[in-house]
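Read-outs: derived from the displayed coordinates by stated rules, not from any lab. All values reported here derive from a predicted model rather than from experimental measurement. Cβ atoms are built from the backbone, for glycine too; each structure is taken alone.
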Structure 1
Amino acid sequence: FTYYADLDGDGFGDGGAPLDTCLQSAPIGFSTNDFDCRDDDSTINPDRNELCDEIDNDCNGLVDDGIPIFTYFRDSDGDGYGDGGISKDTCWFDPPNGFCDNNLDCNDNDPEINPDVSEICDGLDNDCNGDIDDFLPSFTYYFDNDADGFGNVAIRMDTCQSFAPPSFVTNAMDCNDNDPSINPNSPEICDDIDNDCNGQIDDNIPYYNYYEDNDGDGFGNPENSIYICYDQPPLGYVTDNTDCDDLANDKFPSNTEVADNGIDEDCSGVDLYLQTKFFPNPVSDLLTVRYVHEGDLNYQIVDMAGRAIAEDVMTFEFNEAQVMLPSLPAGVYLFVLKNNSGDRLHVEKIATY
């Protein structure tokens with residue numbers, strides 16, 4: 001018969017210590033079986049329940065089998081929340097040192113980041129809900145490239161920061177973010193640019209009329225003008241608009257008038273008449289008289305027999321006057337100019353038809 005040493009007296013022998021004998025019953029200190037897997041500990045044998053102690057308590061060849069298994073996660077920062085990437089499966093009911101029973105930490109190197117922490121504005125997911133800086137007040141800022149305090153509406157930043165980051169401002173009122181002299185605080189000047197960003201160019205500043213001076217005589221054409229904000233006329237324009245012929249540089253106000261040449265050199269509206277002239281002659285009704293005088297003169301129409309046919313007052317302007325003759329029989333008459341004293345100033349023979 002073969003018996004096995006049972007040093008711990010638990011009724012299970014050590015298969016590594018057999019005893020062959022003719023005895024029909026096991027001697028003291030031996031067992032009829034070799035089922036013990038550890039003969040120095042009576043608490044370890046096939047009749048024992050498996051415990052969580054990293055020992056094969058029931059000698060079935062498996063360690064800690066047939067009992068609940070728990071998964072714990074590495075908690076490097078000690079905040080009570082574990083790293084889902086580092087886990088340990090064990091039968092221990094309580095987590096081992098440096099581990100916890102959840103994998104809810106999203107940054108296991110920072111104890112200030114875990115599901116119990118309130119979200120703050122720092123560009124991090126503080127509460128590990130998968131969103132960064134969520135459920136916080138949002139502010140919009142605009143890029144201020146030219147550092148004039150006014151931002152570009154096309155370049156914006158939405159953030160939870162309650163203050164503008166560098167190079168950003170709280171407004172989007174700049175209309176040219178590459179020029180610090182152009183913004184709503186700048187005064188409008190005459191430069192074909194919207195300096196104050198109100199959407200209008202060269203507004204609310206003085207404007208001036210200038211007139212084309214085609215003939216270069218310093219006097220402009222009143223029919224051809226421009227209205228601009230420049231306080232000096234551009235090339236080819238002047239401030240004066242009294243030229244009467246902008247294609248002739250010998251016709252302009254203040255020019256010396258040449259008398260009786262049919263040209264209005266001084267732009268007075270008429271030629272200077274110094275020669276006495278009655279026309280048309282013969283005349284039927286409207287007679288034009290040129291005579292060196294300004295203002296009223298008396299006139300008298302006398303037939304060739306010396307009889308006064310008509311008399312009245314005619315008004316001279318620029319040495320010229322016109323009179324509508326009364327209905328006269330065709331013939332020859334004397335047209336007499338007189339002053340207020342009745343003195344004859346000039347007598348002209350006219351013919352009527």
Structure 2
Amino acid sequence: NSIKKYEVISTSIIYRGPYGAIKGNTVSLVNNFRPVDLSDGLNFYAVSDTHDFYKHVNTDTTKLDFIILGGDHASFIQREEDLLIANKLGRRLSNGEIPLLYARGNHETKGSRFAELYQYVGSKGTDFFYSFYLNGVAGVVLDMVEDYNDSWYEFYGMADYTNYRLRQLDFLDDLYSSYKFEEASVRFRLAISHVPITVLNKNDQIKNHKELFTESLNRFNLNMLVSGHKHILVPVLVQGKTNEEVNVAYAKTYGTILKNGSIINANFNAFIISKRTYKQGLGWDENEFGKYMIGMITGVSFINSEITISYINNKKEVVPVLDPYSELLENSFTFEL
């Protein structure tokens with residue numbers, strides 16, 4: 001952080017034997033680095049569900065403090081190319097100069113080489129849940145894996161995601177007990193999960209786990225949660241509302257695309273991104289070839305104690321999104337820090 005540069009060094013191995021090796025050339029790259037700086041506020045970009053089409057993702061990064069890669073950047077992990085997609089997207093957006101935060105998507109648990117992914121992206125060993133601290137930003141990345149139970153036919157009897165999620169609840173307990181989110185230096189608290197945690201489908205198969213996660217996260221005084229997965233654009237605005245008010249509004253405005261589900265009683269706002277199109281829409285109207293992509297920009301003013309989010313497409317145009325309470329299209333949503 002202090003020198004605002006870093007160096008990557010790599011040596012090729014021509015032959016690796018049991019007692020020795022033949023080395024090839026060593027190459028290095030020095031890259032500039034711009035650490036998070038809250039002196040003029042906080043700005044970050046989030047995108048998910050690009051499904052292989054990373055070349056069309058585009059945004060202005062000159063004022064960004066970090067970027068969130070929200071998962072499902074590969075549709076399946078079958079080849080080396082699939083393992084590299086998140087890195088290629090991250091490089092395209094950041095040029096290697098600002099921090100990237102990665103959350104694994106459910107599609108990145110599919111394919112014959114999915115178990116190798118942790119070697120290529122941000123993770124904590126083979127686990128894809130971890131906490132992070134970026135010069136005043138405290139956050140946690142969670143991994144619900146899927147929103148189906150372990151008996152779902154696609155898992156062919158090989159899944160043990162229940163215990164994996166339960167381990168994360170223990171992890172959250174330990175994190176809360178550490179008081180790291182309450183340190184005086186922390187000015188913004190963020191959670192990231194590919195699968196939305198506070199939103200339930202009508203017959204949600206992991207309802208119990210989502211409720212337990214929401215209850216746990218309610219302790220952290222979060223400023224917001226960022227999720228993807230559903231290929232829809234929905235601001236889940238709960239601040240200052242009762243859970244009944246929230247559910248009445250969302251049933252009326254977003255009932256169809258939320259599959260007649262409900263919103264869990266959370267004390268933090270959540271935002272569902274992204275979509276391969278140029279407008280919000282309330283149906284399946286994506287461009288299957290990834291020509292269009294919508295992500296989300298978040299700006300935080302510490303002077304005014306407010307957060308403003310806007311959905312933005314790859315033409316750098318703001319995408320109007322329905323306010324669930326007024327039922328009007330809004331270019332941005334502003335709420336208290």
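Kindly point out which one of 1, 2 the value 16 was derived from, the read-out being relative contact order in percent (Cα under 8 Å, 6 or more apart). Numbers along the way, then the final one.
On the way: 1: 6; 2: 16.
The structure behind it is 2.
Work out distance in nm of label points 7 Å out along Cα→Cβ at positions 103 and 167 for each of structures 1, 2, then name the structure with the largest result.
Structure 1 comes out on top.
From 1, 2, which structure was Rg and Dmax of the Cα atoms in Å = 20.2, 70 calculated on?
2
From which structure (1, 2) was FRET efficiency 1/(1 + (r/R0)^6) of positions 71 and 175 (r between Cβ atoms, R0 = 25 Å, to 0.05) calculated, if the value obtained is 0.00?
On the way: 1: 0.00; 2: 0.75.
Going label by label, the one that fits is 1.
Can you say which of 1, 2 returns -5500 when helix-only ellipticity at 222 nm (-39500 (n - 2.57) for each DSSP H run of 4 or more, over all residues; to 500) is computed?
Working: 1: 0; 2: -5500.
Label of the source structure: 2.
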